[in-house]
Structures are given as C-alpha cells and as structure tokens.
Structure I
Amino acid sequence: MQEKLDFDKMPVVDSIQHKTFGITYKNQTITGIGLYEQGLTKFPHDIISLQNLQTLQINNNQLESLPESIGELTNLVELYVRQNNLKSLPESIGDLSKLQVLELTSNELKYLPENITNLKNLKELTICGNNLTTLPESIGDLSELEVLNLYNNKLTSLPESIDNLKKLKELSVNKNCLTFLPDTIGNLRYLEMLELTFNNIEFLPESIGELSRLQKLFLNNNSLHNLPDNFKKLRSMYLLHLAYNNLTTFPESICKLKTLKLLNIAGNKLSSLPECISDLTKLNILDLKSNQLSELPNNIDKLTSLQILDLGNNKLKYLPEKICYIKTLQTLKLYGNELKDLPKNISKLKNLYYLDISDSDLQSFSHEVKEWLEEFDEKATLYIYSRGKSV
C-alpha cells in the first residue's frame, strides 16, 4: 500500500534542498517537495497528482522502488533519490521528458533501463555508490548531458558511444574497475574535468590529447607506466593528479603543459626529474613525495610561482643551491630523506613559513644552517618540525 501525505501540514519553504522537509509554491501550485529522512518505505502515491511538480527530493529514506506512475510527473525537472534502497528504476523513468537533474547516489542499482536515454533534456546524471557493472550503449543518446558522475560502482569499461555526449563538461568514474578508456573519449571536446582515480588503468589512449578544454585531470591510484605523447596537447590543463601509479620516469610531455598550477606525482618510482620541468613557470604546488629521487635539477629555481614543494620520503642527501632562489616558496617538506645539510643560502627563502626536515641527521648540518634553523624556529609565525636529533 502506498504511503499518503497531508500537504496541508507540510511547511512552506523557499527552496527544496538536500536536507529539506517541506513544499514550495508558485502561483498557489505546489512546485517542489522535500521529504528528507522521513522513514518512507513506499513512494507516497499522492505526489503523482501534483502535475505541476518540478522538483522532488526524497533522500535518506528506505524506498526499494519507484512506481511506474512516476512517469506521469511530466513537468519534473529535478529528481533526487539519494540514500535509499532502490534496486531498479521503472521503465517509465524515460517519460520524464523535462528532467534535467537525476540524482541516485547510494542505492543498490545494478543496471540502468535502456529508456533512461529518452531523457533528452537531462543535464546532470549522478549514480554514485551503486552496483553498476555496465552502462547501456545508448547512454550516448543523452545529448544534453553536461555532468556524469559514476563514482564508486563496479564498471569495467565505458561504452564507445560515450563520444556522443558532445556537451559533457564533467565525467567522474572514480573508484570503479576500469582497465582502459575507449579511444572515442577524445571526442568529448567540451570536457573540462575528468576523474578516474582508484581504477586499474594501465595506459591512456592517444586520443586523450584531443581534449583541448580539459582543465582538471585526476588519475591517481591507477597502474599507469607512462603517458601518451599526445598528452602534451592538453594546453588548458591547470590541475593534474598522477599520484600512486607505476611511473618510473617523469613524462616529459607534462613539461608542455604551460598552464599547470598543481602537479601531484607522489607515490611513483621516479629517480630523477628532467630539466624541462623548469618550463612549468605557473606551477604553485608540486607534490613529489614518496618517490626515489636522489637529486633535483639545478634549474629548479625557474619554477618562479612555486609556493608548496613536497619532497618527503625520497632519497635526497643535498638540495641544489638554486632552490634558495624560489622567492615564492612558502612550504618546503623534506621529511624522510637522507639530508646531510641544507643549502647555505636557505635564509634567502624570505617567504618560507613551514619547513619539515623530520628524520634528518641534524648533527651533520653546518653551523650556519643550524643557527638559521634556531632563528627560524623562534619566529612566532614560522614553524619547523624535526623529529630527528635536536638542532
């Protein structure tokens, strides 16, 4: 038996948010309903009579299904059914022709009905934390889609037809079981953000270089050994995460990404950095921790915008003097190395306020450096963390 609602007892609210219990009105007509955390086990049938309903938020309940009659809500623009127990979607979901936002995070969906691709006006589709193993090949028919979020499912591949999503700006497939990307992904010419963390991707297709508008790329925690040469064509990129892969050499194609502001390549197997890294003059944050670096390039001072440099857990014994000429440097992390000393001109780092030299053999440091460390440690706005021997 369907549960009923007494609309007269529901508070009127300005808008239906993710944590709202209430209704919104426009011209004396109910246009939005929020039923957050109401313990619902059945879909309230009374809702179907609200033919002018535009927004329905029914998050954090115990619904196991949606009724076929939901397709009668033909004016629905936004549908949120987060954190329920949905095991499938009704075929009639495809009748919601005006739907622009569909949010189904944290349910138990194993597949999507083919006719979900009838939602020709859909702009945002979020199905995080479900049990999807495949996507319908017809997913490419969602021609207006701008955001597709599939975080934390069991997808082993993406359909070739994904290239038909010509307006897609954000694609998130974090925490799935992907081992590769389709070549057609390079046709997503409007893509600005691509998230692929915590998969098993071993290589990227050359076509990825065609994503000329891509600004943010998350590839950490995969199995990448290298990057394709075409990677250098991603000239709009400003944020790149490659941490915890299997890179043994620094991909020089990265040096061509002149707009890069953040590069995280921690947790790989890098033993050196190329001289061309100095071309990344807009870089603000460089994370190289947990590699096998034994030295840094002498031209590292060319990183004239660098503010945060993390070199923790490497094999560094010395730093090049040139590092002292990165005037913008504010945070320098050197913990877990084999440092015998710091550069004698380290005092030139006037903007430095955080220095971590934990696990260094401070007794081997020069007298001048020790004095500077003592002064540095005494300044109220500056910090030094040393778990090794005292200065």
Structure II
Amino acid sequence: MQLVPSPEQTVLRQTVHGYLTESFSFPQRCIMLQDAYGLSRERWKGFARLGWLGIEVPEAFGGSDNTHAETAVVLDEFGRFLVPDPLLACAVLPARMLMEAATAEQRARFLPSMTSGERLFAVAHREAAGRGAACFVETHAVVLPGGRFLLSGEKASAVGADLADHIIVSARVGGSGDDVNGICLFMLEPELPGITRRTFRTIDSGSSADLTLQNVEVGPDSLIGADGDAGQALVRTSEHFIVGACAEAVGIMDAIVKQTVDYLKTRRAYGSTLSTYQALQHRLADMLIELEMARSILIRVLDTLSGADEHARRKDVAAARVLIGRAGRFIGSYGVQLHGAIGVVEEHIVGHYLKRLNVLFALCGSATFHMRQYTCAAETLREEHQLTTA
C-alpha cells in the first residue's frame, strides 16, 4: 500500500493545482456558470491538451497511461476547485468502460477521439430503481435478423448526456433484475430515432439528462464487445467510478476544512475571533478527524482496486462509499453551519461544496445498498478464510 505520494504524483498535483488556481477560482466559476451550465467544449479541449481526458488510457490511443492513483490526484484537485466540467462522468467513466468491455478495434476507433477532446462521450447505465446496483438493467434489447437490435427502456441522470456526441447505453438481452449475465453495451448517437433526452440542471450547477429509448434500432456495429457479456465490465467500471467520486469528495472536504478554519480565524464576535471559542475548536477537530479518516479509506481502496480479489474490491469500495459519504455529510453540513448565514448564500463557496458532495454520493448509489454490498462481501471473505485455514 502506497501511503506517500510518488514524485510523479507530486508533480502531477502541482501541475493540476497551478492550472486550476489560474483558471478556476470561485469568481471565475460563477462567471462560467452565468453563460452555460456544466461542460464547456473549449475548456474540455484544454484538459485534453494536458492529458487529463485519457489519464488512464494507453499511449497507443492518445492517453497518458497512468493508474487510478494518478486519476485520484486529478479528481481531488477538481473537487477542491469545484470544476464544473464533468471529468469523472464524461472522461474517466466512458474510457474505463471501453477499456473493460470494448474490442481492440473499438478501442482504436473511439478512444483517440475521446482523449483528444474531439468527441464527447457520456454513459447512460443508471436506472431509477437500481439504487446503485451496477447490473440492475431493465432496459431491454430485442435481437433482430441480421444481428440488429431494438432497444427500449429508460435511463436516469446520465451526466453530460445532454451535450454528448456518443452515449454508451446498457441493455439486457437475457436474465432479469440485477443478474450479471445477459447485459450488452451499445454506442449510440443521440440523434437516432426513438431517443428522447429530458435535460435538467442538478443542484451543483451541472447538467444531466434522463433518456427514454423507444424502439431504437441499431446495427451490429453499435454493440460494444461481446453479446450479453458486459455485466462484469459494468461492475468493474462502477467500482472505478465510485472510487473516483470518493477522491473528488476528499478534495472537497479538505477545501471545506481549510475554508472554515480561515473563516473562524478572521470572523470576530464579542471582541474575539471565533477560533478562540473552545466549542468551535472541538468541532473543527472533529471535522479534521473525519477528513483524515476519509483520506485513509481512499488510500486503502485505491490499493485494493488494482487487486484481483473480486470480493475484497467490492467490500472496500462499498466501505469507501458509506464512510466517505458519512464524512462528507458531516464536514459539509458543519462547514456551512460554522459559517453562519453566509454559508448558505450563492456568493460563498462553502454551500456549493456541500451541494457537490450531495450530487456525487447520489450518483454512487444509496448508502443502504452499499452497506448490504459490504456485508455480503465481508461474509464471503470470512467463509473463504475459514476454508483455507481449516
């Protein structure tokens, strides 16, 4: 387990931090959101030139060929600066999905245009009743003669799907519910007949869309990878997404703690700064403890994510979602409370941090679902340990 950042990760963090300090201050962010919500194509291509859109993509496809640890560094800084462009949802997630599920020919066809920023990709796999289950897919695909497919169903909260050039959609050709078998992935163009996008703004000033697919007919070239074999790829991709969201959340929490400390050191009441009040000092100490716990859990899950043990990954990812989510709510809510009335106005950043935390954890699925995931995985690991030591 790597507890200390490598020299390369330190340089990467300094580079990302310097760029975002210059271009993404909070006043600049407010100006950006006056013109458009969510993603800007101009800023997106700037990220591409810096190598961030393909940070885990092999160099052969225009990427930087880094690991998820480097991705976490970038996402941490994106959270700290509340960058409105959805790097996690529209670069990290679709790239990971293609790397896990696509054929070599499909990776060569799609990844270069993604890493260059020429084309924008979104993923629509979440369904309203899923509550976080990666393989909960009720959208169905009927196989037609000639290898064609007819897709019907609904997808919820697809970040960036309102602006995307390509949308990766999951659909079921067999099985039911959250069965890992019988799931396919399709690369769709949003202009296809039968696709309806209902665009909406999220509370963190991002953009998203619900998709309705009504008898959308696609050819065999739209199928990503093998027919009915995308379930495991969805699970692994979902794990990477959750860990990425946790990394962004840790960056946000760190910024909230620092922002709150600075505020209490300058705000005065009854002739003294607020930082001299013991009750507030204790609350800040509690926030710092939660932050360090969240950071430690992130380090642990980043180490587990590269391992081959499926149950250990599932257990640690579920624990990260639950515990970092809990820490985020604690730090975010008390960060706003300790700022008083100014914490809830649009002109102050601390309330925006809390909104982003809420959106991130909502996209990862419910804490109740992940508690069940943790319990099942931990029980399986316990049984395996008993068998090996018997």
Structure III
Amino acid sequence: MRVKGESVFGDFAYVPVDIKTGSGLEENDWGADRPNQAYMAQMNFYAFLLEDVIQRPVREGYIFNARKQFIKYKLSPHGDALQNVLTKIKKMTSGFSEKCEPVISSGCGLCPWQSSCRTWAEKKNDLTLLFYLGEKMKYGFYEIGIYSIEELATVDLAKLLPQIESAKRKKFFYSSVGDNLIKSLITRAQLYLQEKNGDSANAYIIRKKPNFPKTKKEIHYDIEDDPLGEFVYMHGFWIIEKNKDSYYHAITATREKTEKKIAEKLWDFFAENKGVPIYHYAPHEKNICKKLMEKYNLKKDIYDSVFGPDGSAIDLYQWIVENTDWPLTSYSLKAIAKYTGFNWSADDAGGANSIAWYYDYLDGNDAMIDKILIYNKEDCMATAHLKKWFENKAL
C-alpha cells in the first residue's frame, strides 16, 4: 500500500498489506488481544523483502480482515523471530539437518505431513510426543544431552534442574519453565513408556482429588464457531438434574446474521441458571462469551456470574493440566475423553469438520445441522463423562 514518506521511488513509500479471513488478532495466555503470530511472521517477511525494493526501513503493515477493518502491525523484519526462521530455512534447504527435526504439536492436526512426522517421532521416541514439550524445550534437552523419552524418564531430577538453568542462559528454555513442569515431564515420559509397553489401564496419575461442587443440577457447555469468520453458530448444553433424565439443549443460528439473537438467548439461559455449575473444556467458551458480550453490548453482570472470579463456570481442562499427568501428546477433550473410554459416533467428528458442515447447511444441505447437533451434544457429554470419571477414580 502506498503511503507518505520517502523511498528510492521519490516522495512516497510502501508498506505491506495482506487480506485475511481472520480478525488479525488472537488471544495471548492472559486473554488479551495481540497480533496473530502466524500473520506477523508473514508480514515481517513481506517487510524484509520490501525494504530491499524501496531502499528504506519498513516498520508497519496492515491486515485487512473479514470485518473490513485494517489492523495495524508493528513490524521488526530484522528481529530475532524472523531471522531465526530464515536461518533455519537456509539450513534446511542446504541439507543441514541438525535441529530441523519434526516437532509434534497441536498444530499438526490438519497437516498432510502429520502421519509421516508421527511415524518418525514414535520410532525415535521423540520428546515432543509428551504434552507441553515443544520445540524450544526439545532442543534445550538436546543441549543437556537428553535425546529421547527413555532418557528423560530415567534422568535424576536433582542433577537435571541445574543443567536446565544453565541452558536457559543460552536461550534453550523459556525462563518461565519451572521445577514442577520438569518434574511433570519426567512423569509423563515414564507414563508414555508404561503405556507403550502395554499397561495403558494405569498409565495416568491423578495428584489431587477433585472438589467439584455437589449440586442437584449441573450443565456441560460447548460452543461451535468459525474462528476465521469470527462467527458463533451454536451453543450446546448437556444438562444433568437429580432424579431426572439428562437431556441436551442447543441454541443454534439458522443463518449467519442470527449470531446476535442466539447470543441474547445464551445470556437469558445464563440468567435462568444463575449459580448452577457450568462445566466447559479449555478457555474457549469463556473467551468467546467475552467477545460476544463486547460485540453486542450484553450485560456484564451476567457474564461475571458465569465466568467472573466467583462465577459458576468450571474449566475441566485447567483442572486436568494442574492435577494430572498422561502419556499423551495432547490434553484436548477428544484425547483425554477417548483415553478414558468415551467415543464419538462420527468417525469424522472434529471442530474443523463442524465448520464445513455448517457452511454446507447454509448452502442448502439441511441434513448437516443434525450432524452438527449430534457432534456438539457428544462434546458436551464428553465433558460430563470426564467430570464423573475423575470423581469416581479419585474415590
């Protein structure tokens, strides 16, 4: 995009602009908005190339998003983030393989190389098969001399911790990595080997008995939405009441323009069930409801009654991460629920497919809405299954 300034072309310059279906923003670990980091990497690369053309620094760019908004990005094309990526790419293209191995993560789900990388990782007992052990930590362990799950499972914690502190000074571990996380990773390595050797029935650890509220009614909540189009099309609930049959309730957008209407119905539902425990899995429901509140000027006191500091919402994912260990790469709802015996009826059940089904429905395939309702219902039921499973196992 042409802007005021000076460049090799005269009294004007250029900045990079990219069109994206997403908002251009994402949430950080504290729920605050920040530039989408994948988009940021692209924009920095555009700026890096553009500087060579216009012969002047490029320090800003814009994302034109699905809401027809320009989101300004502050760019650092010569910063460590981009330069590290470029260095890695150059090494890979030159045949240099050190520290260019697959890294198994939550981002692998839709990648066509997933099966190949997973096969390689399982053959090598790669460290990133353990939950929360990512690329930076993997090469941190390499720096120390730990190259596999077997080696991590048998390491002496007392000797390992000083080595990690030394590796941190070389930027191999995040400074926030603490002793408890390292201890959990060792435990997860041991559980992974235990499960791999055939003892899957006992390959988990529950460190703390759950203290879920004892009530006559509880609700299990799951959202279906398109994060790129920033559109919420379903709020689903599995409702359990004492001495009554459990049942499913859904609030569904029949067309894209009805998002506001179902958000208002959701707020009515929250008001009608004030004080009733509402279980959800991961912060997605909390964050989406906050955005809906701000987008449609919904009552904050109702939001706070559910998701505020003293609200009725209970995040099962947070409890699981803080109090349990598993031999799994992912602690997603599907990973944990399937491991504990819950199954979905559709082989292709998943969030990405739910979005595709919904747009098929909007295009006239009415049967798709029933498929989404079943999938959402089973997600809600999976949360209820986990809550009950942990209560029974901790007795």
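Just so you know, all these numbers are worked out from the coordinates, no wet-lab data involved. What you see is a predicted model; the values in this text were computed from it and never measured. Cβ atoms are built from the backbone, for glycine too; each structure is taken alone.
For distance in nm of label points 7 Å out along Cα→Cβ at positions 194 and 282, the highest value in the series I, II, III is held by structure II. Among candidates I, II, III, the computation of helix-only ellipticity at 222 nm (-39500 (n - 2.57) for each DSSP H run of 4 or more, over all residues; to 500) that gave -1000 used structure I.
Each of structures I, II, III was scored by volume of the Cα convex hull per residue in Å³, for residues 114-273 alone; the highest score is held by III. Out of I, II, III, which structure matches 0.15 when FRET efficiency 1/(1 + (r/R0)^6) of positions 306 and 346 (r between Cβ atoms, R0 = 30 Å, to 0.05) is calculated? Traced to structure II. Looking across I, II, III, the calculation of Cα Rg over 2.2 N^0.38 Å that yields 1.25 traces back to I.
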